[in-house]
Structure P
Amino acid sequence: MARNVVGGLIQCKNPLNDEGATVPEIAQAALEKHIPMIEEAAKKGVQILCLQEIFNGPYFCPSQDAKWCDIAEEIPNGPTCQVMSELAKKHSMVIIVPIYERIEVAGVYYNSAAVFDADGSFLGTYRKNHIPHTNGFWEKFFFKPGNLGYPVFKTAYGTIGIYICYDRHFPEGARLLGLHGAEIVFNPSATVAGLSEYLWKLEQPAHAVANGYFLGAINRIGNEPPWNIGEFYGQSYFVDPRGQFLAEASRDKDEIVIATMDLELIEEVRRTWQFYRDRRPDTYGDMVKQLP
């Protein structure tokens, strides 16, 4: 018997950036743009919806300007999370909300994703574990590496995991999400044309195959002045546990990507590809040793 779940991904261009608007104005404009798209996703039957990385702001990490800390808010009690909790309850929809998270310790921030269940209740947080720091991506200036491991969240419609952007280059966490029981893994991202575009449709379908789960990858679109580090190339998509594409967005348009996923396919695939049975963790000790 099928166990169908309708997943959705929102990719879009932020309406404001760092040219004249204040940080609160930028965040509010992004939130207001997403709300009608969330409502549209609900009308189309989406049951689990994921937004893009730090959805309520531009990708500000090409700068090293501490003013962007003003976008950060507490999870789950910040104003953006409260709005999302209400929308989740209104539409009986699970919503994954990637935002810049502040905690009670002054000056400590994470690149995080909050998860709200279909009744609006808060299920927990994933904090991005792998933080890049290279030309145009000065993330260590803004984000502390995650300290919550690789949790999964048992929602009303299925068990989900989250991996954020640069995390996708590391197969270790992708495997742990599967071992922890994830049926669908979401990867909200902000990635620009260049080397990463070649990898965009390579790594994540490979994670889906290697771990026998569905995967939804989200990217934003367009250029974001004044930094203009490159084109965010969209192409958000869903793949199944065989790595086959179920739905894919354009390169340059605001879109809601929707796919129906039969979670029973996971069992079928894993009966053929017995990667979990044939693992040899007793031989992997060197993987957890820090190289000199």
Structure Q
Amino acid sequence: MTEIKRKVEEAAEALRPHLKGGRPVGLVLGTGLGGVVEAIESPVAVAYRDIPHHPVCTAPGHQGRMILGRWAGKSVIALDGRFHLYEGFSPQTISFPIRVLRALGTRILMISNAAGALNPNFDAGDLMVITDHINLTGQNPLVGANEDQWGVRFPDMTEPYNRGLVDLAEKTALKERIKLRRGVYVGVLGPSMETAAETRFLKMCGADAVGMSTIMEVITAVHAGMDVLAVSAITNVNLPDCYRPAPIEEVIRTAAASGRTLGNLFEKVLEKCGEP
């Protein structure tokens, strides 16, 4: 067994006693969106620092714990806090929690993030289901020796976001009267916000929203054979011709305001997918 596989298995072994039955659905909660965990039944919270080999969060708005319990009749594991390249974490470190989820049996991964809109038709407070992404971070968690038991050397990225789950989210949003946009997410390194010129460039690339997370986790999940659903909480709209600052406090506040709606969407989707 390689060193990284040993570390992942030791972390998973520490969490197995807290599983609530069935194959768990993984939830990754982005900036300001940790309020979703309040809906989880019979929760067991395990701090990242208490999980063997697990990294610890440093970004604002990230609690740094796993919540194991049940939600919408399904076993779930929620990552209340994530890791970013701009914190100095390597892509492989960012992928570690996703590897642990897979070792615990997770096949469906539901991701949320906070993002700035590039599409001028979007409004702050909107939700956007991600249909594809553009990786402009210059990083990839699969660089280095491939773990063949985890996935193939060159994973296909034709459908990184499962079309069935995207369709389910859109149908669910329509039924629940939730305003759900759809679009392409572009991931950048950060932590500095985009300039007006960079915003023009990102729009020309074909992106609808920009953020500093998600890409490393999605690539890892695809490599591991997971089905991914990702939704962005739009916290601000980047209009390069009338550009204005987007302080992190505003980002967290707007994302938190979207948390209840996002939680409702995820809950209804969960009811229709996954194993009991």
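Using the calculated result 25, 20, 14 for semi-axes √(5λ) of the Cα gyration tensor in Å, for residues 1-144 alone, pick out the matching structure from P, Q. Traced to structure Q. A value of -7000 for helix-only ellipticity at 222 nm (-39500 (n - 2.57) for each DSSP H run of 4 or more, over all residues; to 500), calculated from one of P, Q, originates in structure P. Hey, relative contact order in percent (Cα under 8 Å, 6 or more apart) derived from one of P, Q reads 19; which structure? Of the options listed, only P reproduces it. A value of 2.8 was derived for distance in nm of label points 7 Å out along Cα→Cβ at positions 73 and 129; which structure in P, Q was it taken from? Answer for the origin of the read-out: P.
Read the figures in this text as sums done on the coordinates, not as results from a lab. A quick note: this is a predicted structure, and the numbers were derived from the prediction, not measured. Cβ atoms are built from the backbone, for glycine too; each structure is taken alone.
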